[in-house]
Structure P
Amino acid sequence: MSKPTLPTINGVSASCVALPDGPWPTMLDYLAQRIPAVSREDWADRMGKGEVVDAHGHPISVDTPYRAHTKLYYWRSLPFEHRVPFDEEVVFQDDYLVVAYKPHFLPVTPKGRYLQETLLVRLKRKLGIDTLVPMHRIDRETAGLVAFTIQPHTRNAYQALFRDKVVNKTYEAIAPLSKAVALPMVYRSRLAESERFMAMHEVAGTPNAETRIELIESAGDWGRFKLQPVTGQKHQLRAHMSALGMPLLNDQIYPELLPALPPEVAPDFSRPLQLLAQSLSFMDPITAQQRDIHCGRSLDLTSALRQSDQSSPTDQPGEA
């Protein structure tokens, strides 16, 4: 059975859960056990508001009998989220694509404790386009361009651009200088998941990550760099710069993983990771037009130097 056409609620699309064989008398009994992060009382309240529906899009009640091998749909909500005090901006839009500037600290899509404060949900609310789907991702801590498809039937063609590595991406970064690194350079290594939570590290083997690195300007022990990833491994730019002895300013993962903040504590919004996804360039597979999209922003080395007064180039704290 195909997914029912469901509206968004405050920009949030419905989540789906498949129902296995089991002993639950009612749908409420199943959800209370299957997703205990939401209390039984909260599930009952959502059902009363029509926010839990069956595979046909019909609301279910607290007394609806359990029925295995079907699906339920519901809209996620969170009791509290820290407001990210920076605004997103649409920098390009046509009938097929939306390209937006994502500020630091804002995730691209809902996950875990992030829902309303995500770029996707903000854009759905702002533009009223429920079919938006990201073509790619950048880290929550990174600012810059993210592209979204609008039409479901063109989605694969656009996402294939990133899978086939035919999108030219340019980033800016601020990091300490290293006398041991001759620039410009092309840096290659093999990256793999490390035992440290979230982090990547270099391992022996055929390189699977390639980054072009160029110094744009310098001041004191710091530099502003142009980074062009040829490949798209997780945390590639951050891991490569750290491996070269030039970890990005305000990176909380590289070279050292710093403790995560408790959910009730807001990030230090004054110390963003100094990494900016500045431009995207590709041939549009639908319109056959060349797209050269720039976010209209650049990192400020002078401002970064003021931050570096409180952290040495070789041992710096920061936001990942």
Structure Q
Amino acid sequence: MIKKIIPVFFSVLLAAVAMGQDSAMVIGKKTITLSEVVVNNKLNVPAFIDRVKNDTTFYKAFKNLRILNYIAINDVRMLDKSGGNRATMHSKIHQIRDSNCRRMETLEQQSTGDFYTTDSGYNYYTAQMYASLFFTIGLVCGEDNIVAGDAFNTSGKSGLEKHKEQLKILFFNPGKKITGIPFVSGKTAIYEDDMAELYDISVDMDEYNKTSCYILRQKVKRGKEDKVVVDEMTTWFNDKTFEVVARNYNLRYDAGVYDFDVQMEVQMTHAGNYLVPALIKYNGNWKAIFKKRERGVFTATLFDFK
């Protein structure tokens, strides 16, 4: 009997010691779990959380693409119910920046299924949105990479243009409040105190692609899923510059008339002094009123920045 009790005792003791290595800090209404390495590193957690809420490095990395030359490989797949390919598009493009203008040159492209309409439009809303975010048509001039004062705004927009603006907020500024989407608007602002009780929040440290990072994880508590849109978001921040190194996020919501379940992953790199996205992955399943359900997967790989 004693032999059986001793292993159990030591298992409980080790578990208690392991739990004791983490510390909890309350900031506003948010309870944040800090790993031992974060505590030992003496991170100013309130300042860090404030940086996170007001971060512009993630969005700026995408705006930096407007002023650089680069090559991108695009792989977009529309899937059927069983996960097989229904329609696909694979392309390699070269963005050329010259004299304050940019244009895209298609180096190669293949498609299958009904990806395109007969007049070279898009049969799928997912593909149309992807193209609007990552493809340049014609010559675009006078752009910059300044983010100060450049806020997303859906007012005065309707139809596709309004949806594009809402998608940009979800994509480039996850965690910010989105207006104009029924039942969703306030449920995306995950950093605000009135959402704090819905999430488990933690800060840890580790390396990501050979960069030492603070890792902020925010995951919805079990049973609270219907009250949020962002189920989970993990962001790796450079522990010296606090730039976003990578971010993974899961978005899910079912409002009856529409629903979506989306996972996204973004990895950053540097082109000289510019932070830029090197890899963008999307896996989404969504249904909007009056539209067919779409299941899409895309990957954008960017390189050869100049």
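Of note:
- Origin of the derived value 2.0 (distance in nm of label points 7 Å out along Cα→Cβ at positions 170 and 274; candidates P, Q): P
- In this comparison of P, Q, the computed figure 1.1 for distance in nm of label points 7 Å out along Cα→Cβ at positions 234 and 250 is attributed to Q.
- Source structure of the calculated read-out (mean count of other Cβ atoms within 10 Å over residues 58-65, 13.5) within P, Q: P.
- helix-only ellipticity at 222 nm (-39500 (n - 2.57) for each DSSP H run of 4 or more, over all residues; to 500) from the coordinates reads -4500; which among P, Q: P
- Comparing distance in nm of label points 7 Å out along Cα→Cβ at positions 194 and 210 across structures P, Q, the highest value is found for Q.
- Computed over structures P, Q, FRET efficiency 1/(1 + (r/R0)^6) of positions 34 and 218 (r between Cβ atoms, R0 = 41 Å, to 0.05) reaches its largest value in Q.
- Structure responsible for 6.3, with distance in nm of label points 7 Å out along Cα→Cβ at positions 26 and 98 calculated and labels P, Q on offer: Q
- Looking across P, Q, the calculation of semi-axes √(5λ) of the Cα gyration tensor in Å that yields 40, 23, 19 traces back to P.
Quick note: the coordinates plus some simple rules give every number you see, no bench work behind them. It should be emphasised that the depicted structure is a prediction, and the values quoted were computed from it without experimental measurement. Cβ atoms are built from the backbone, for glycine too; each structure is taken alone.
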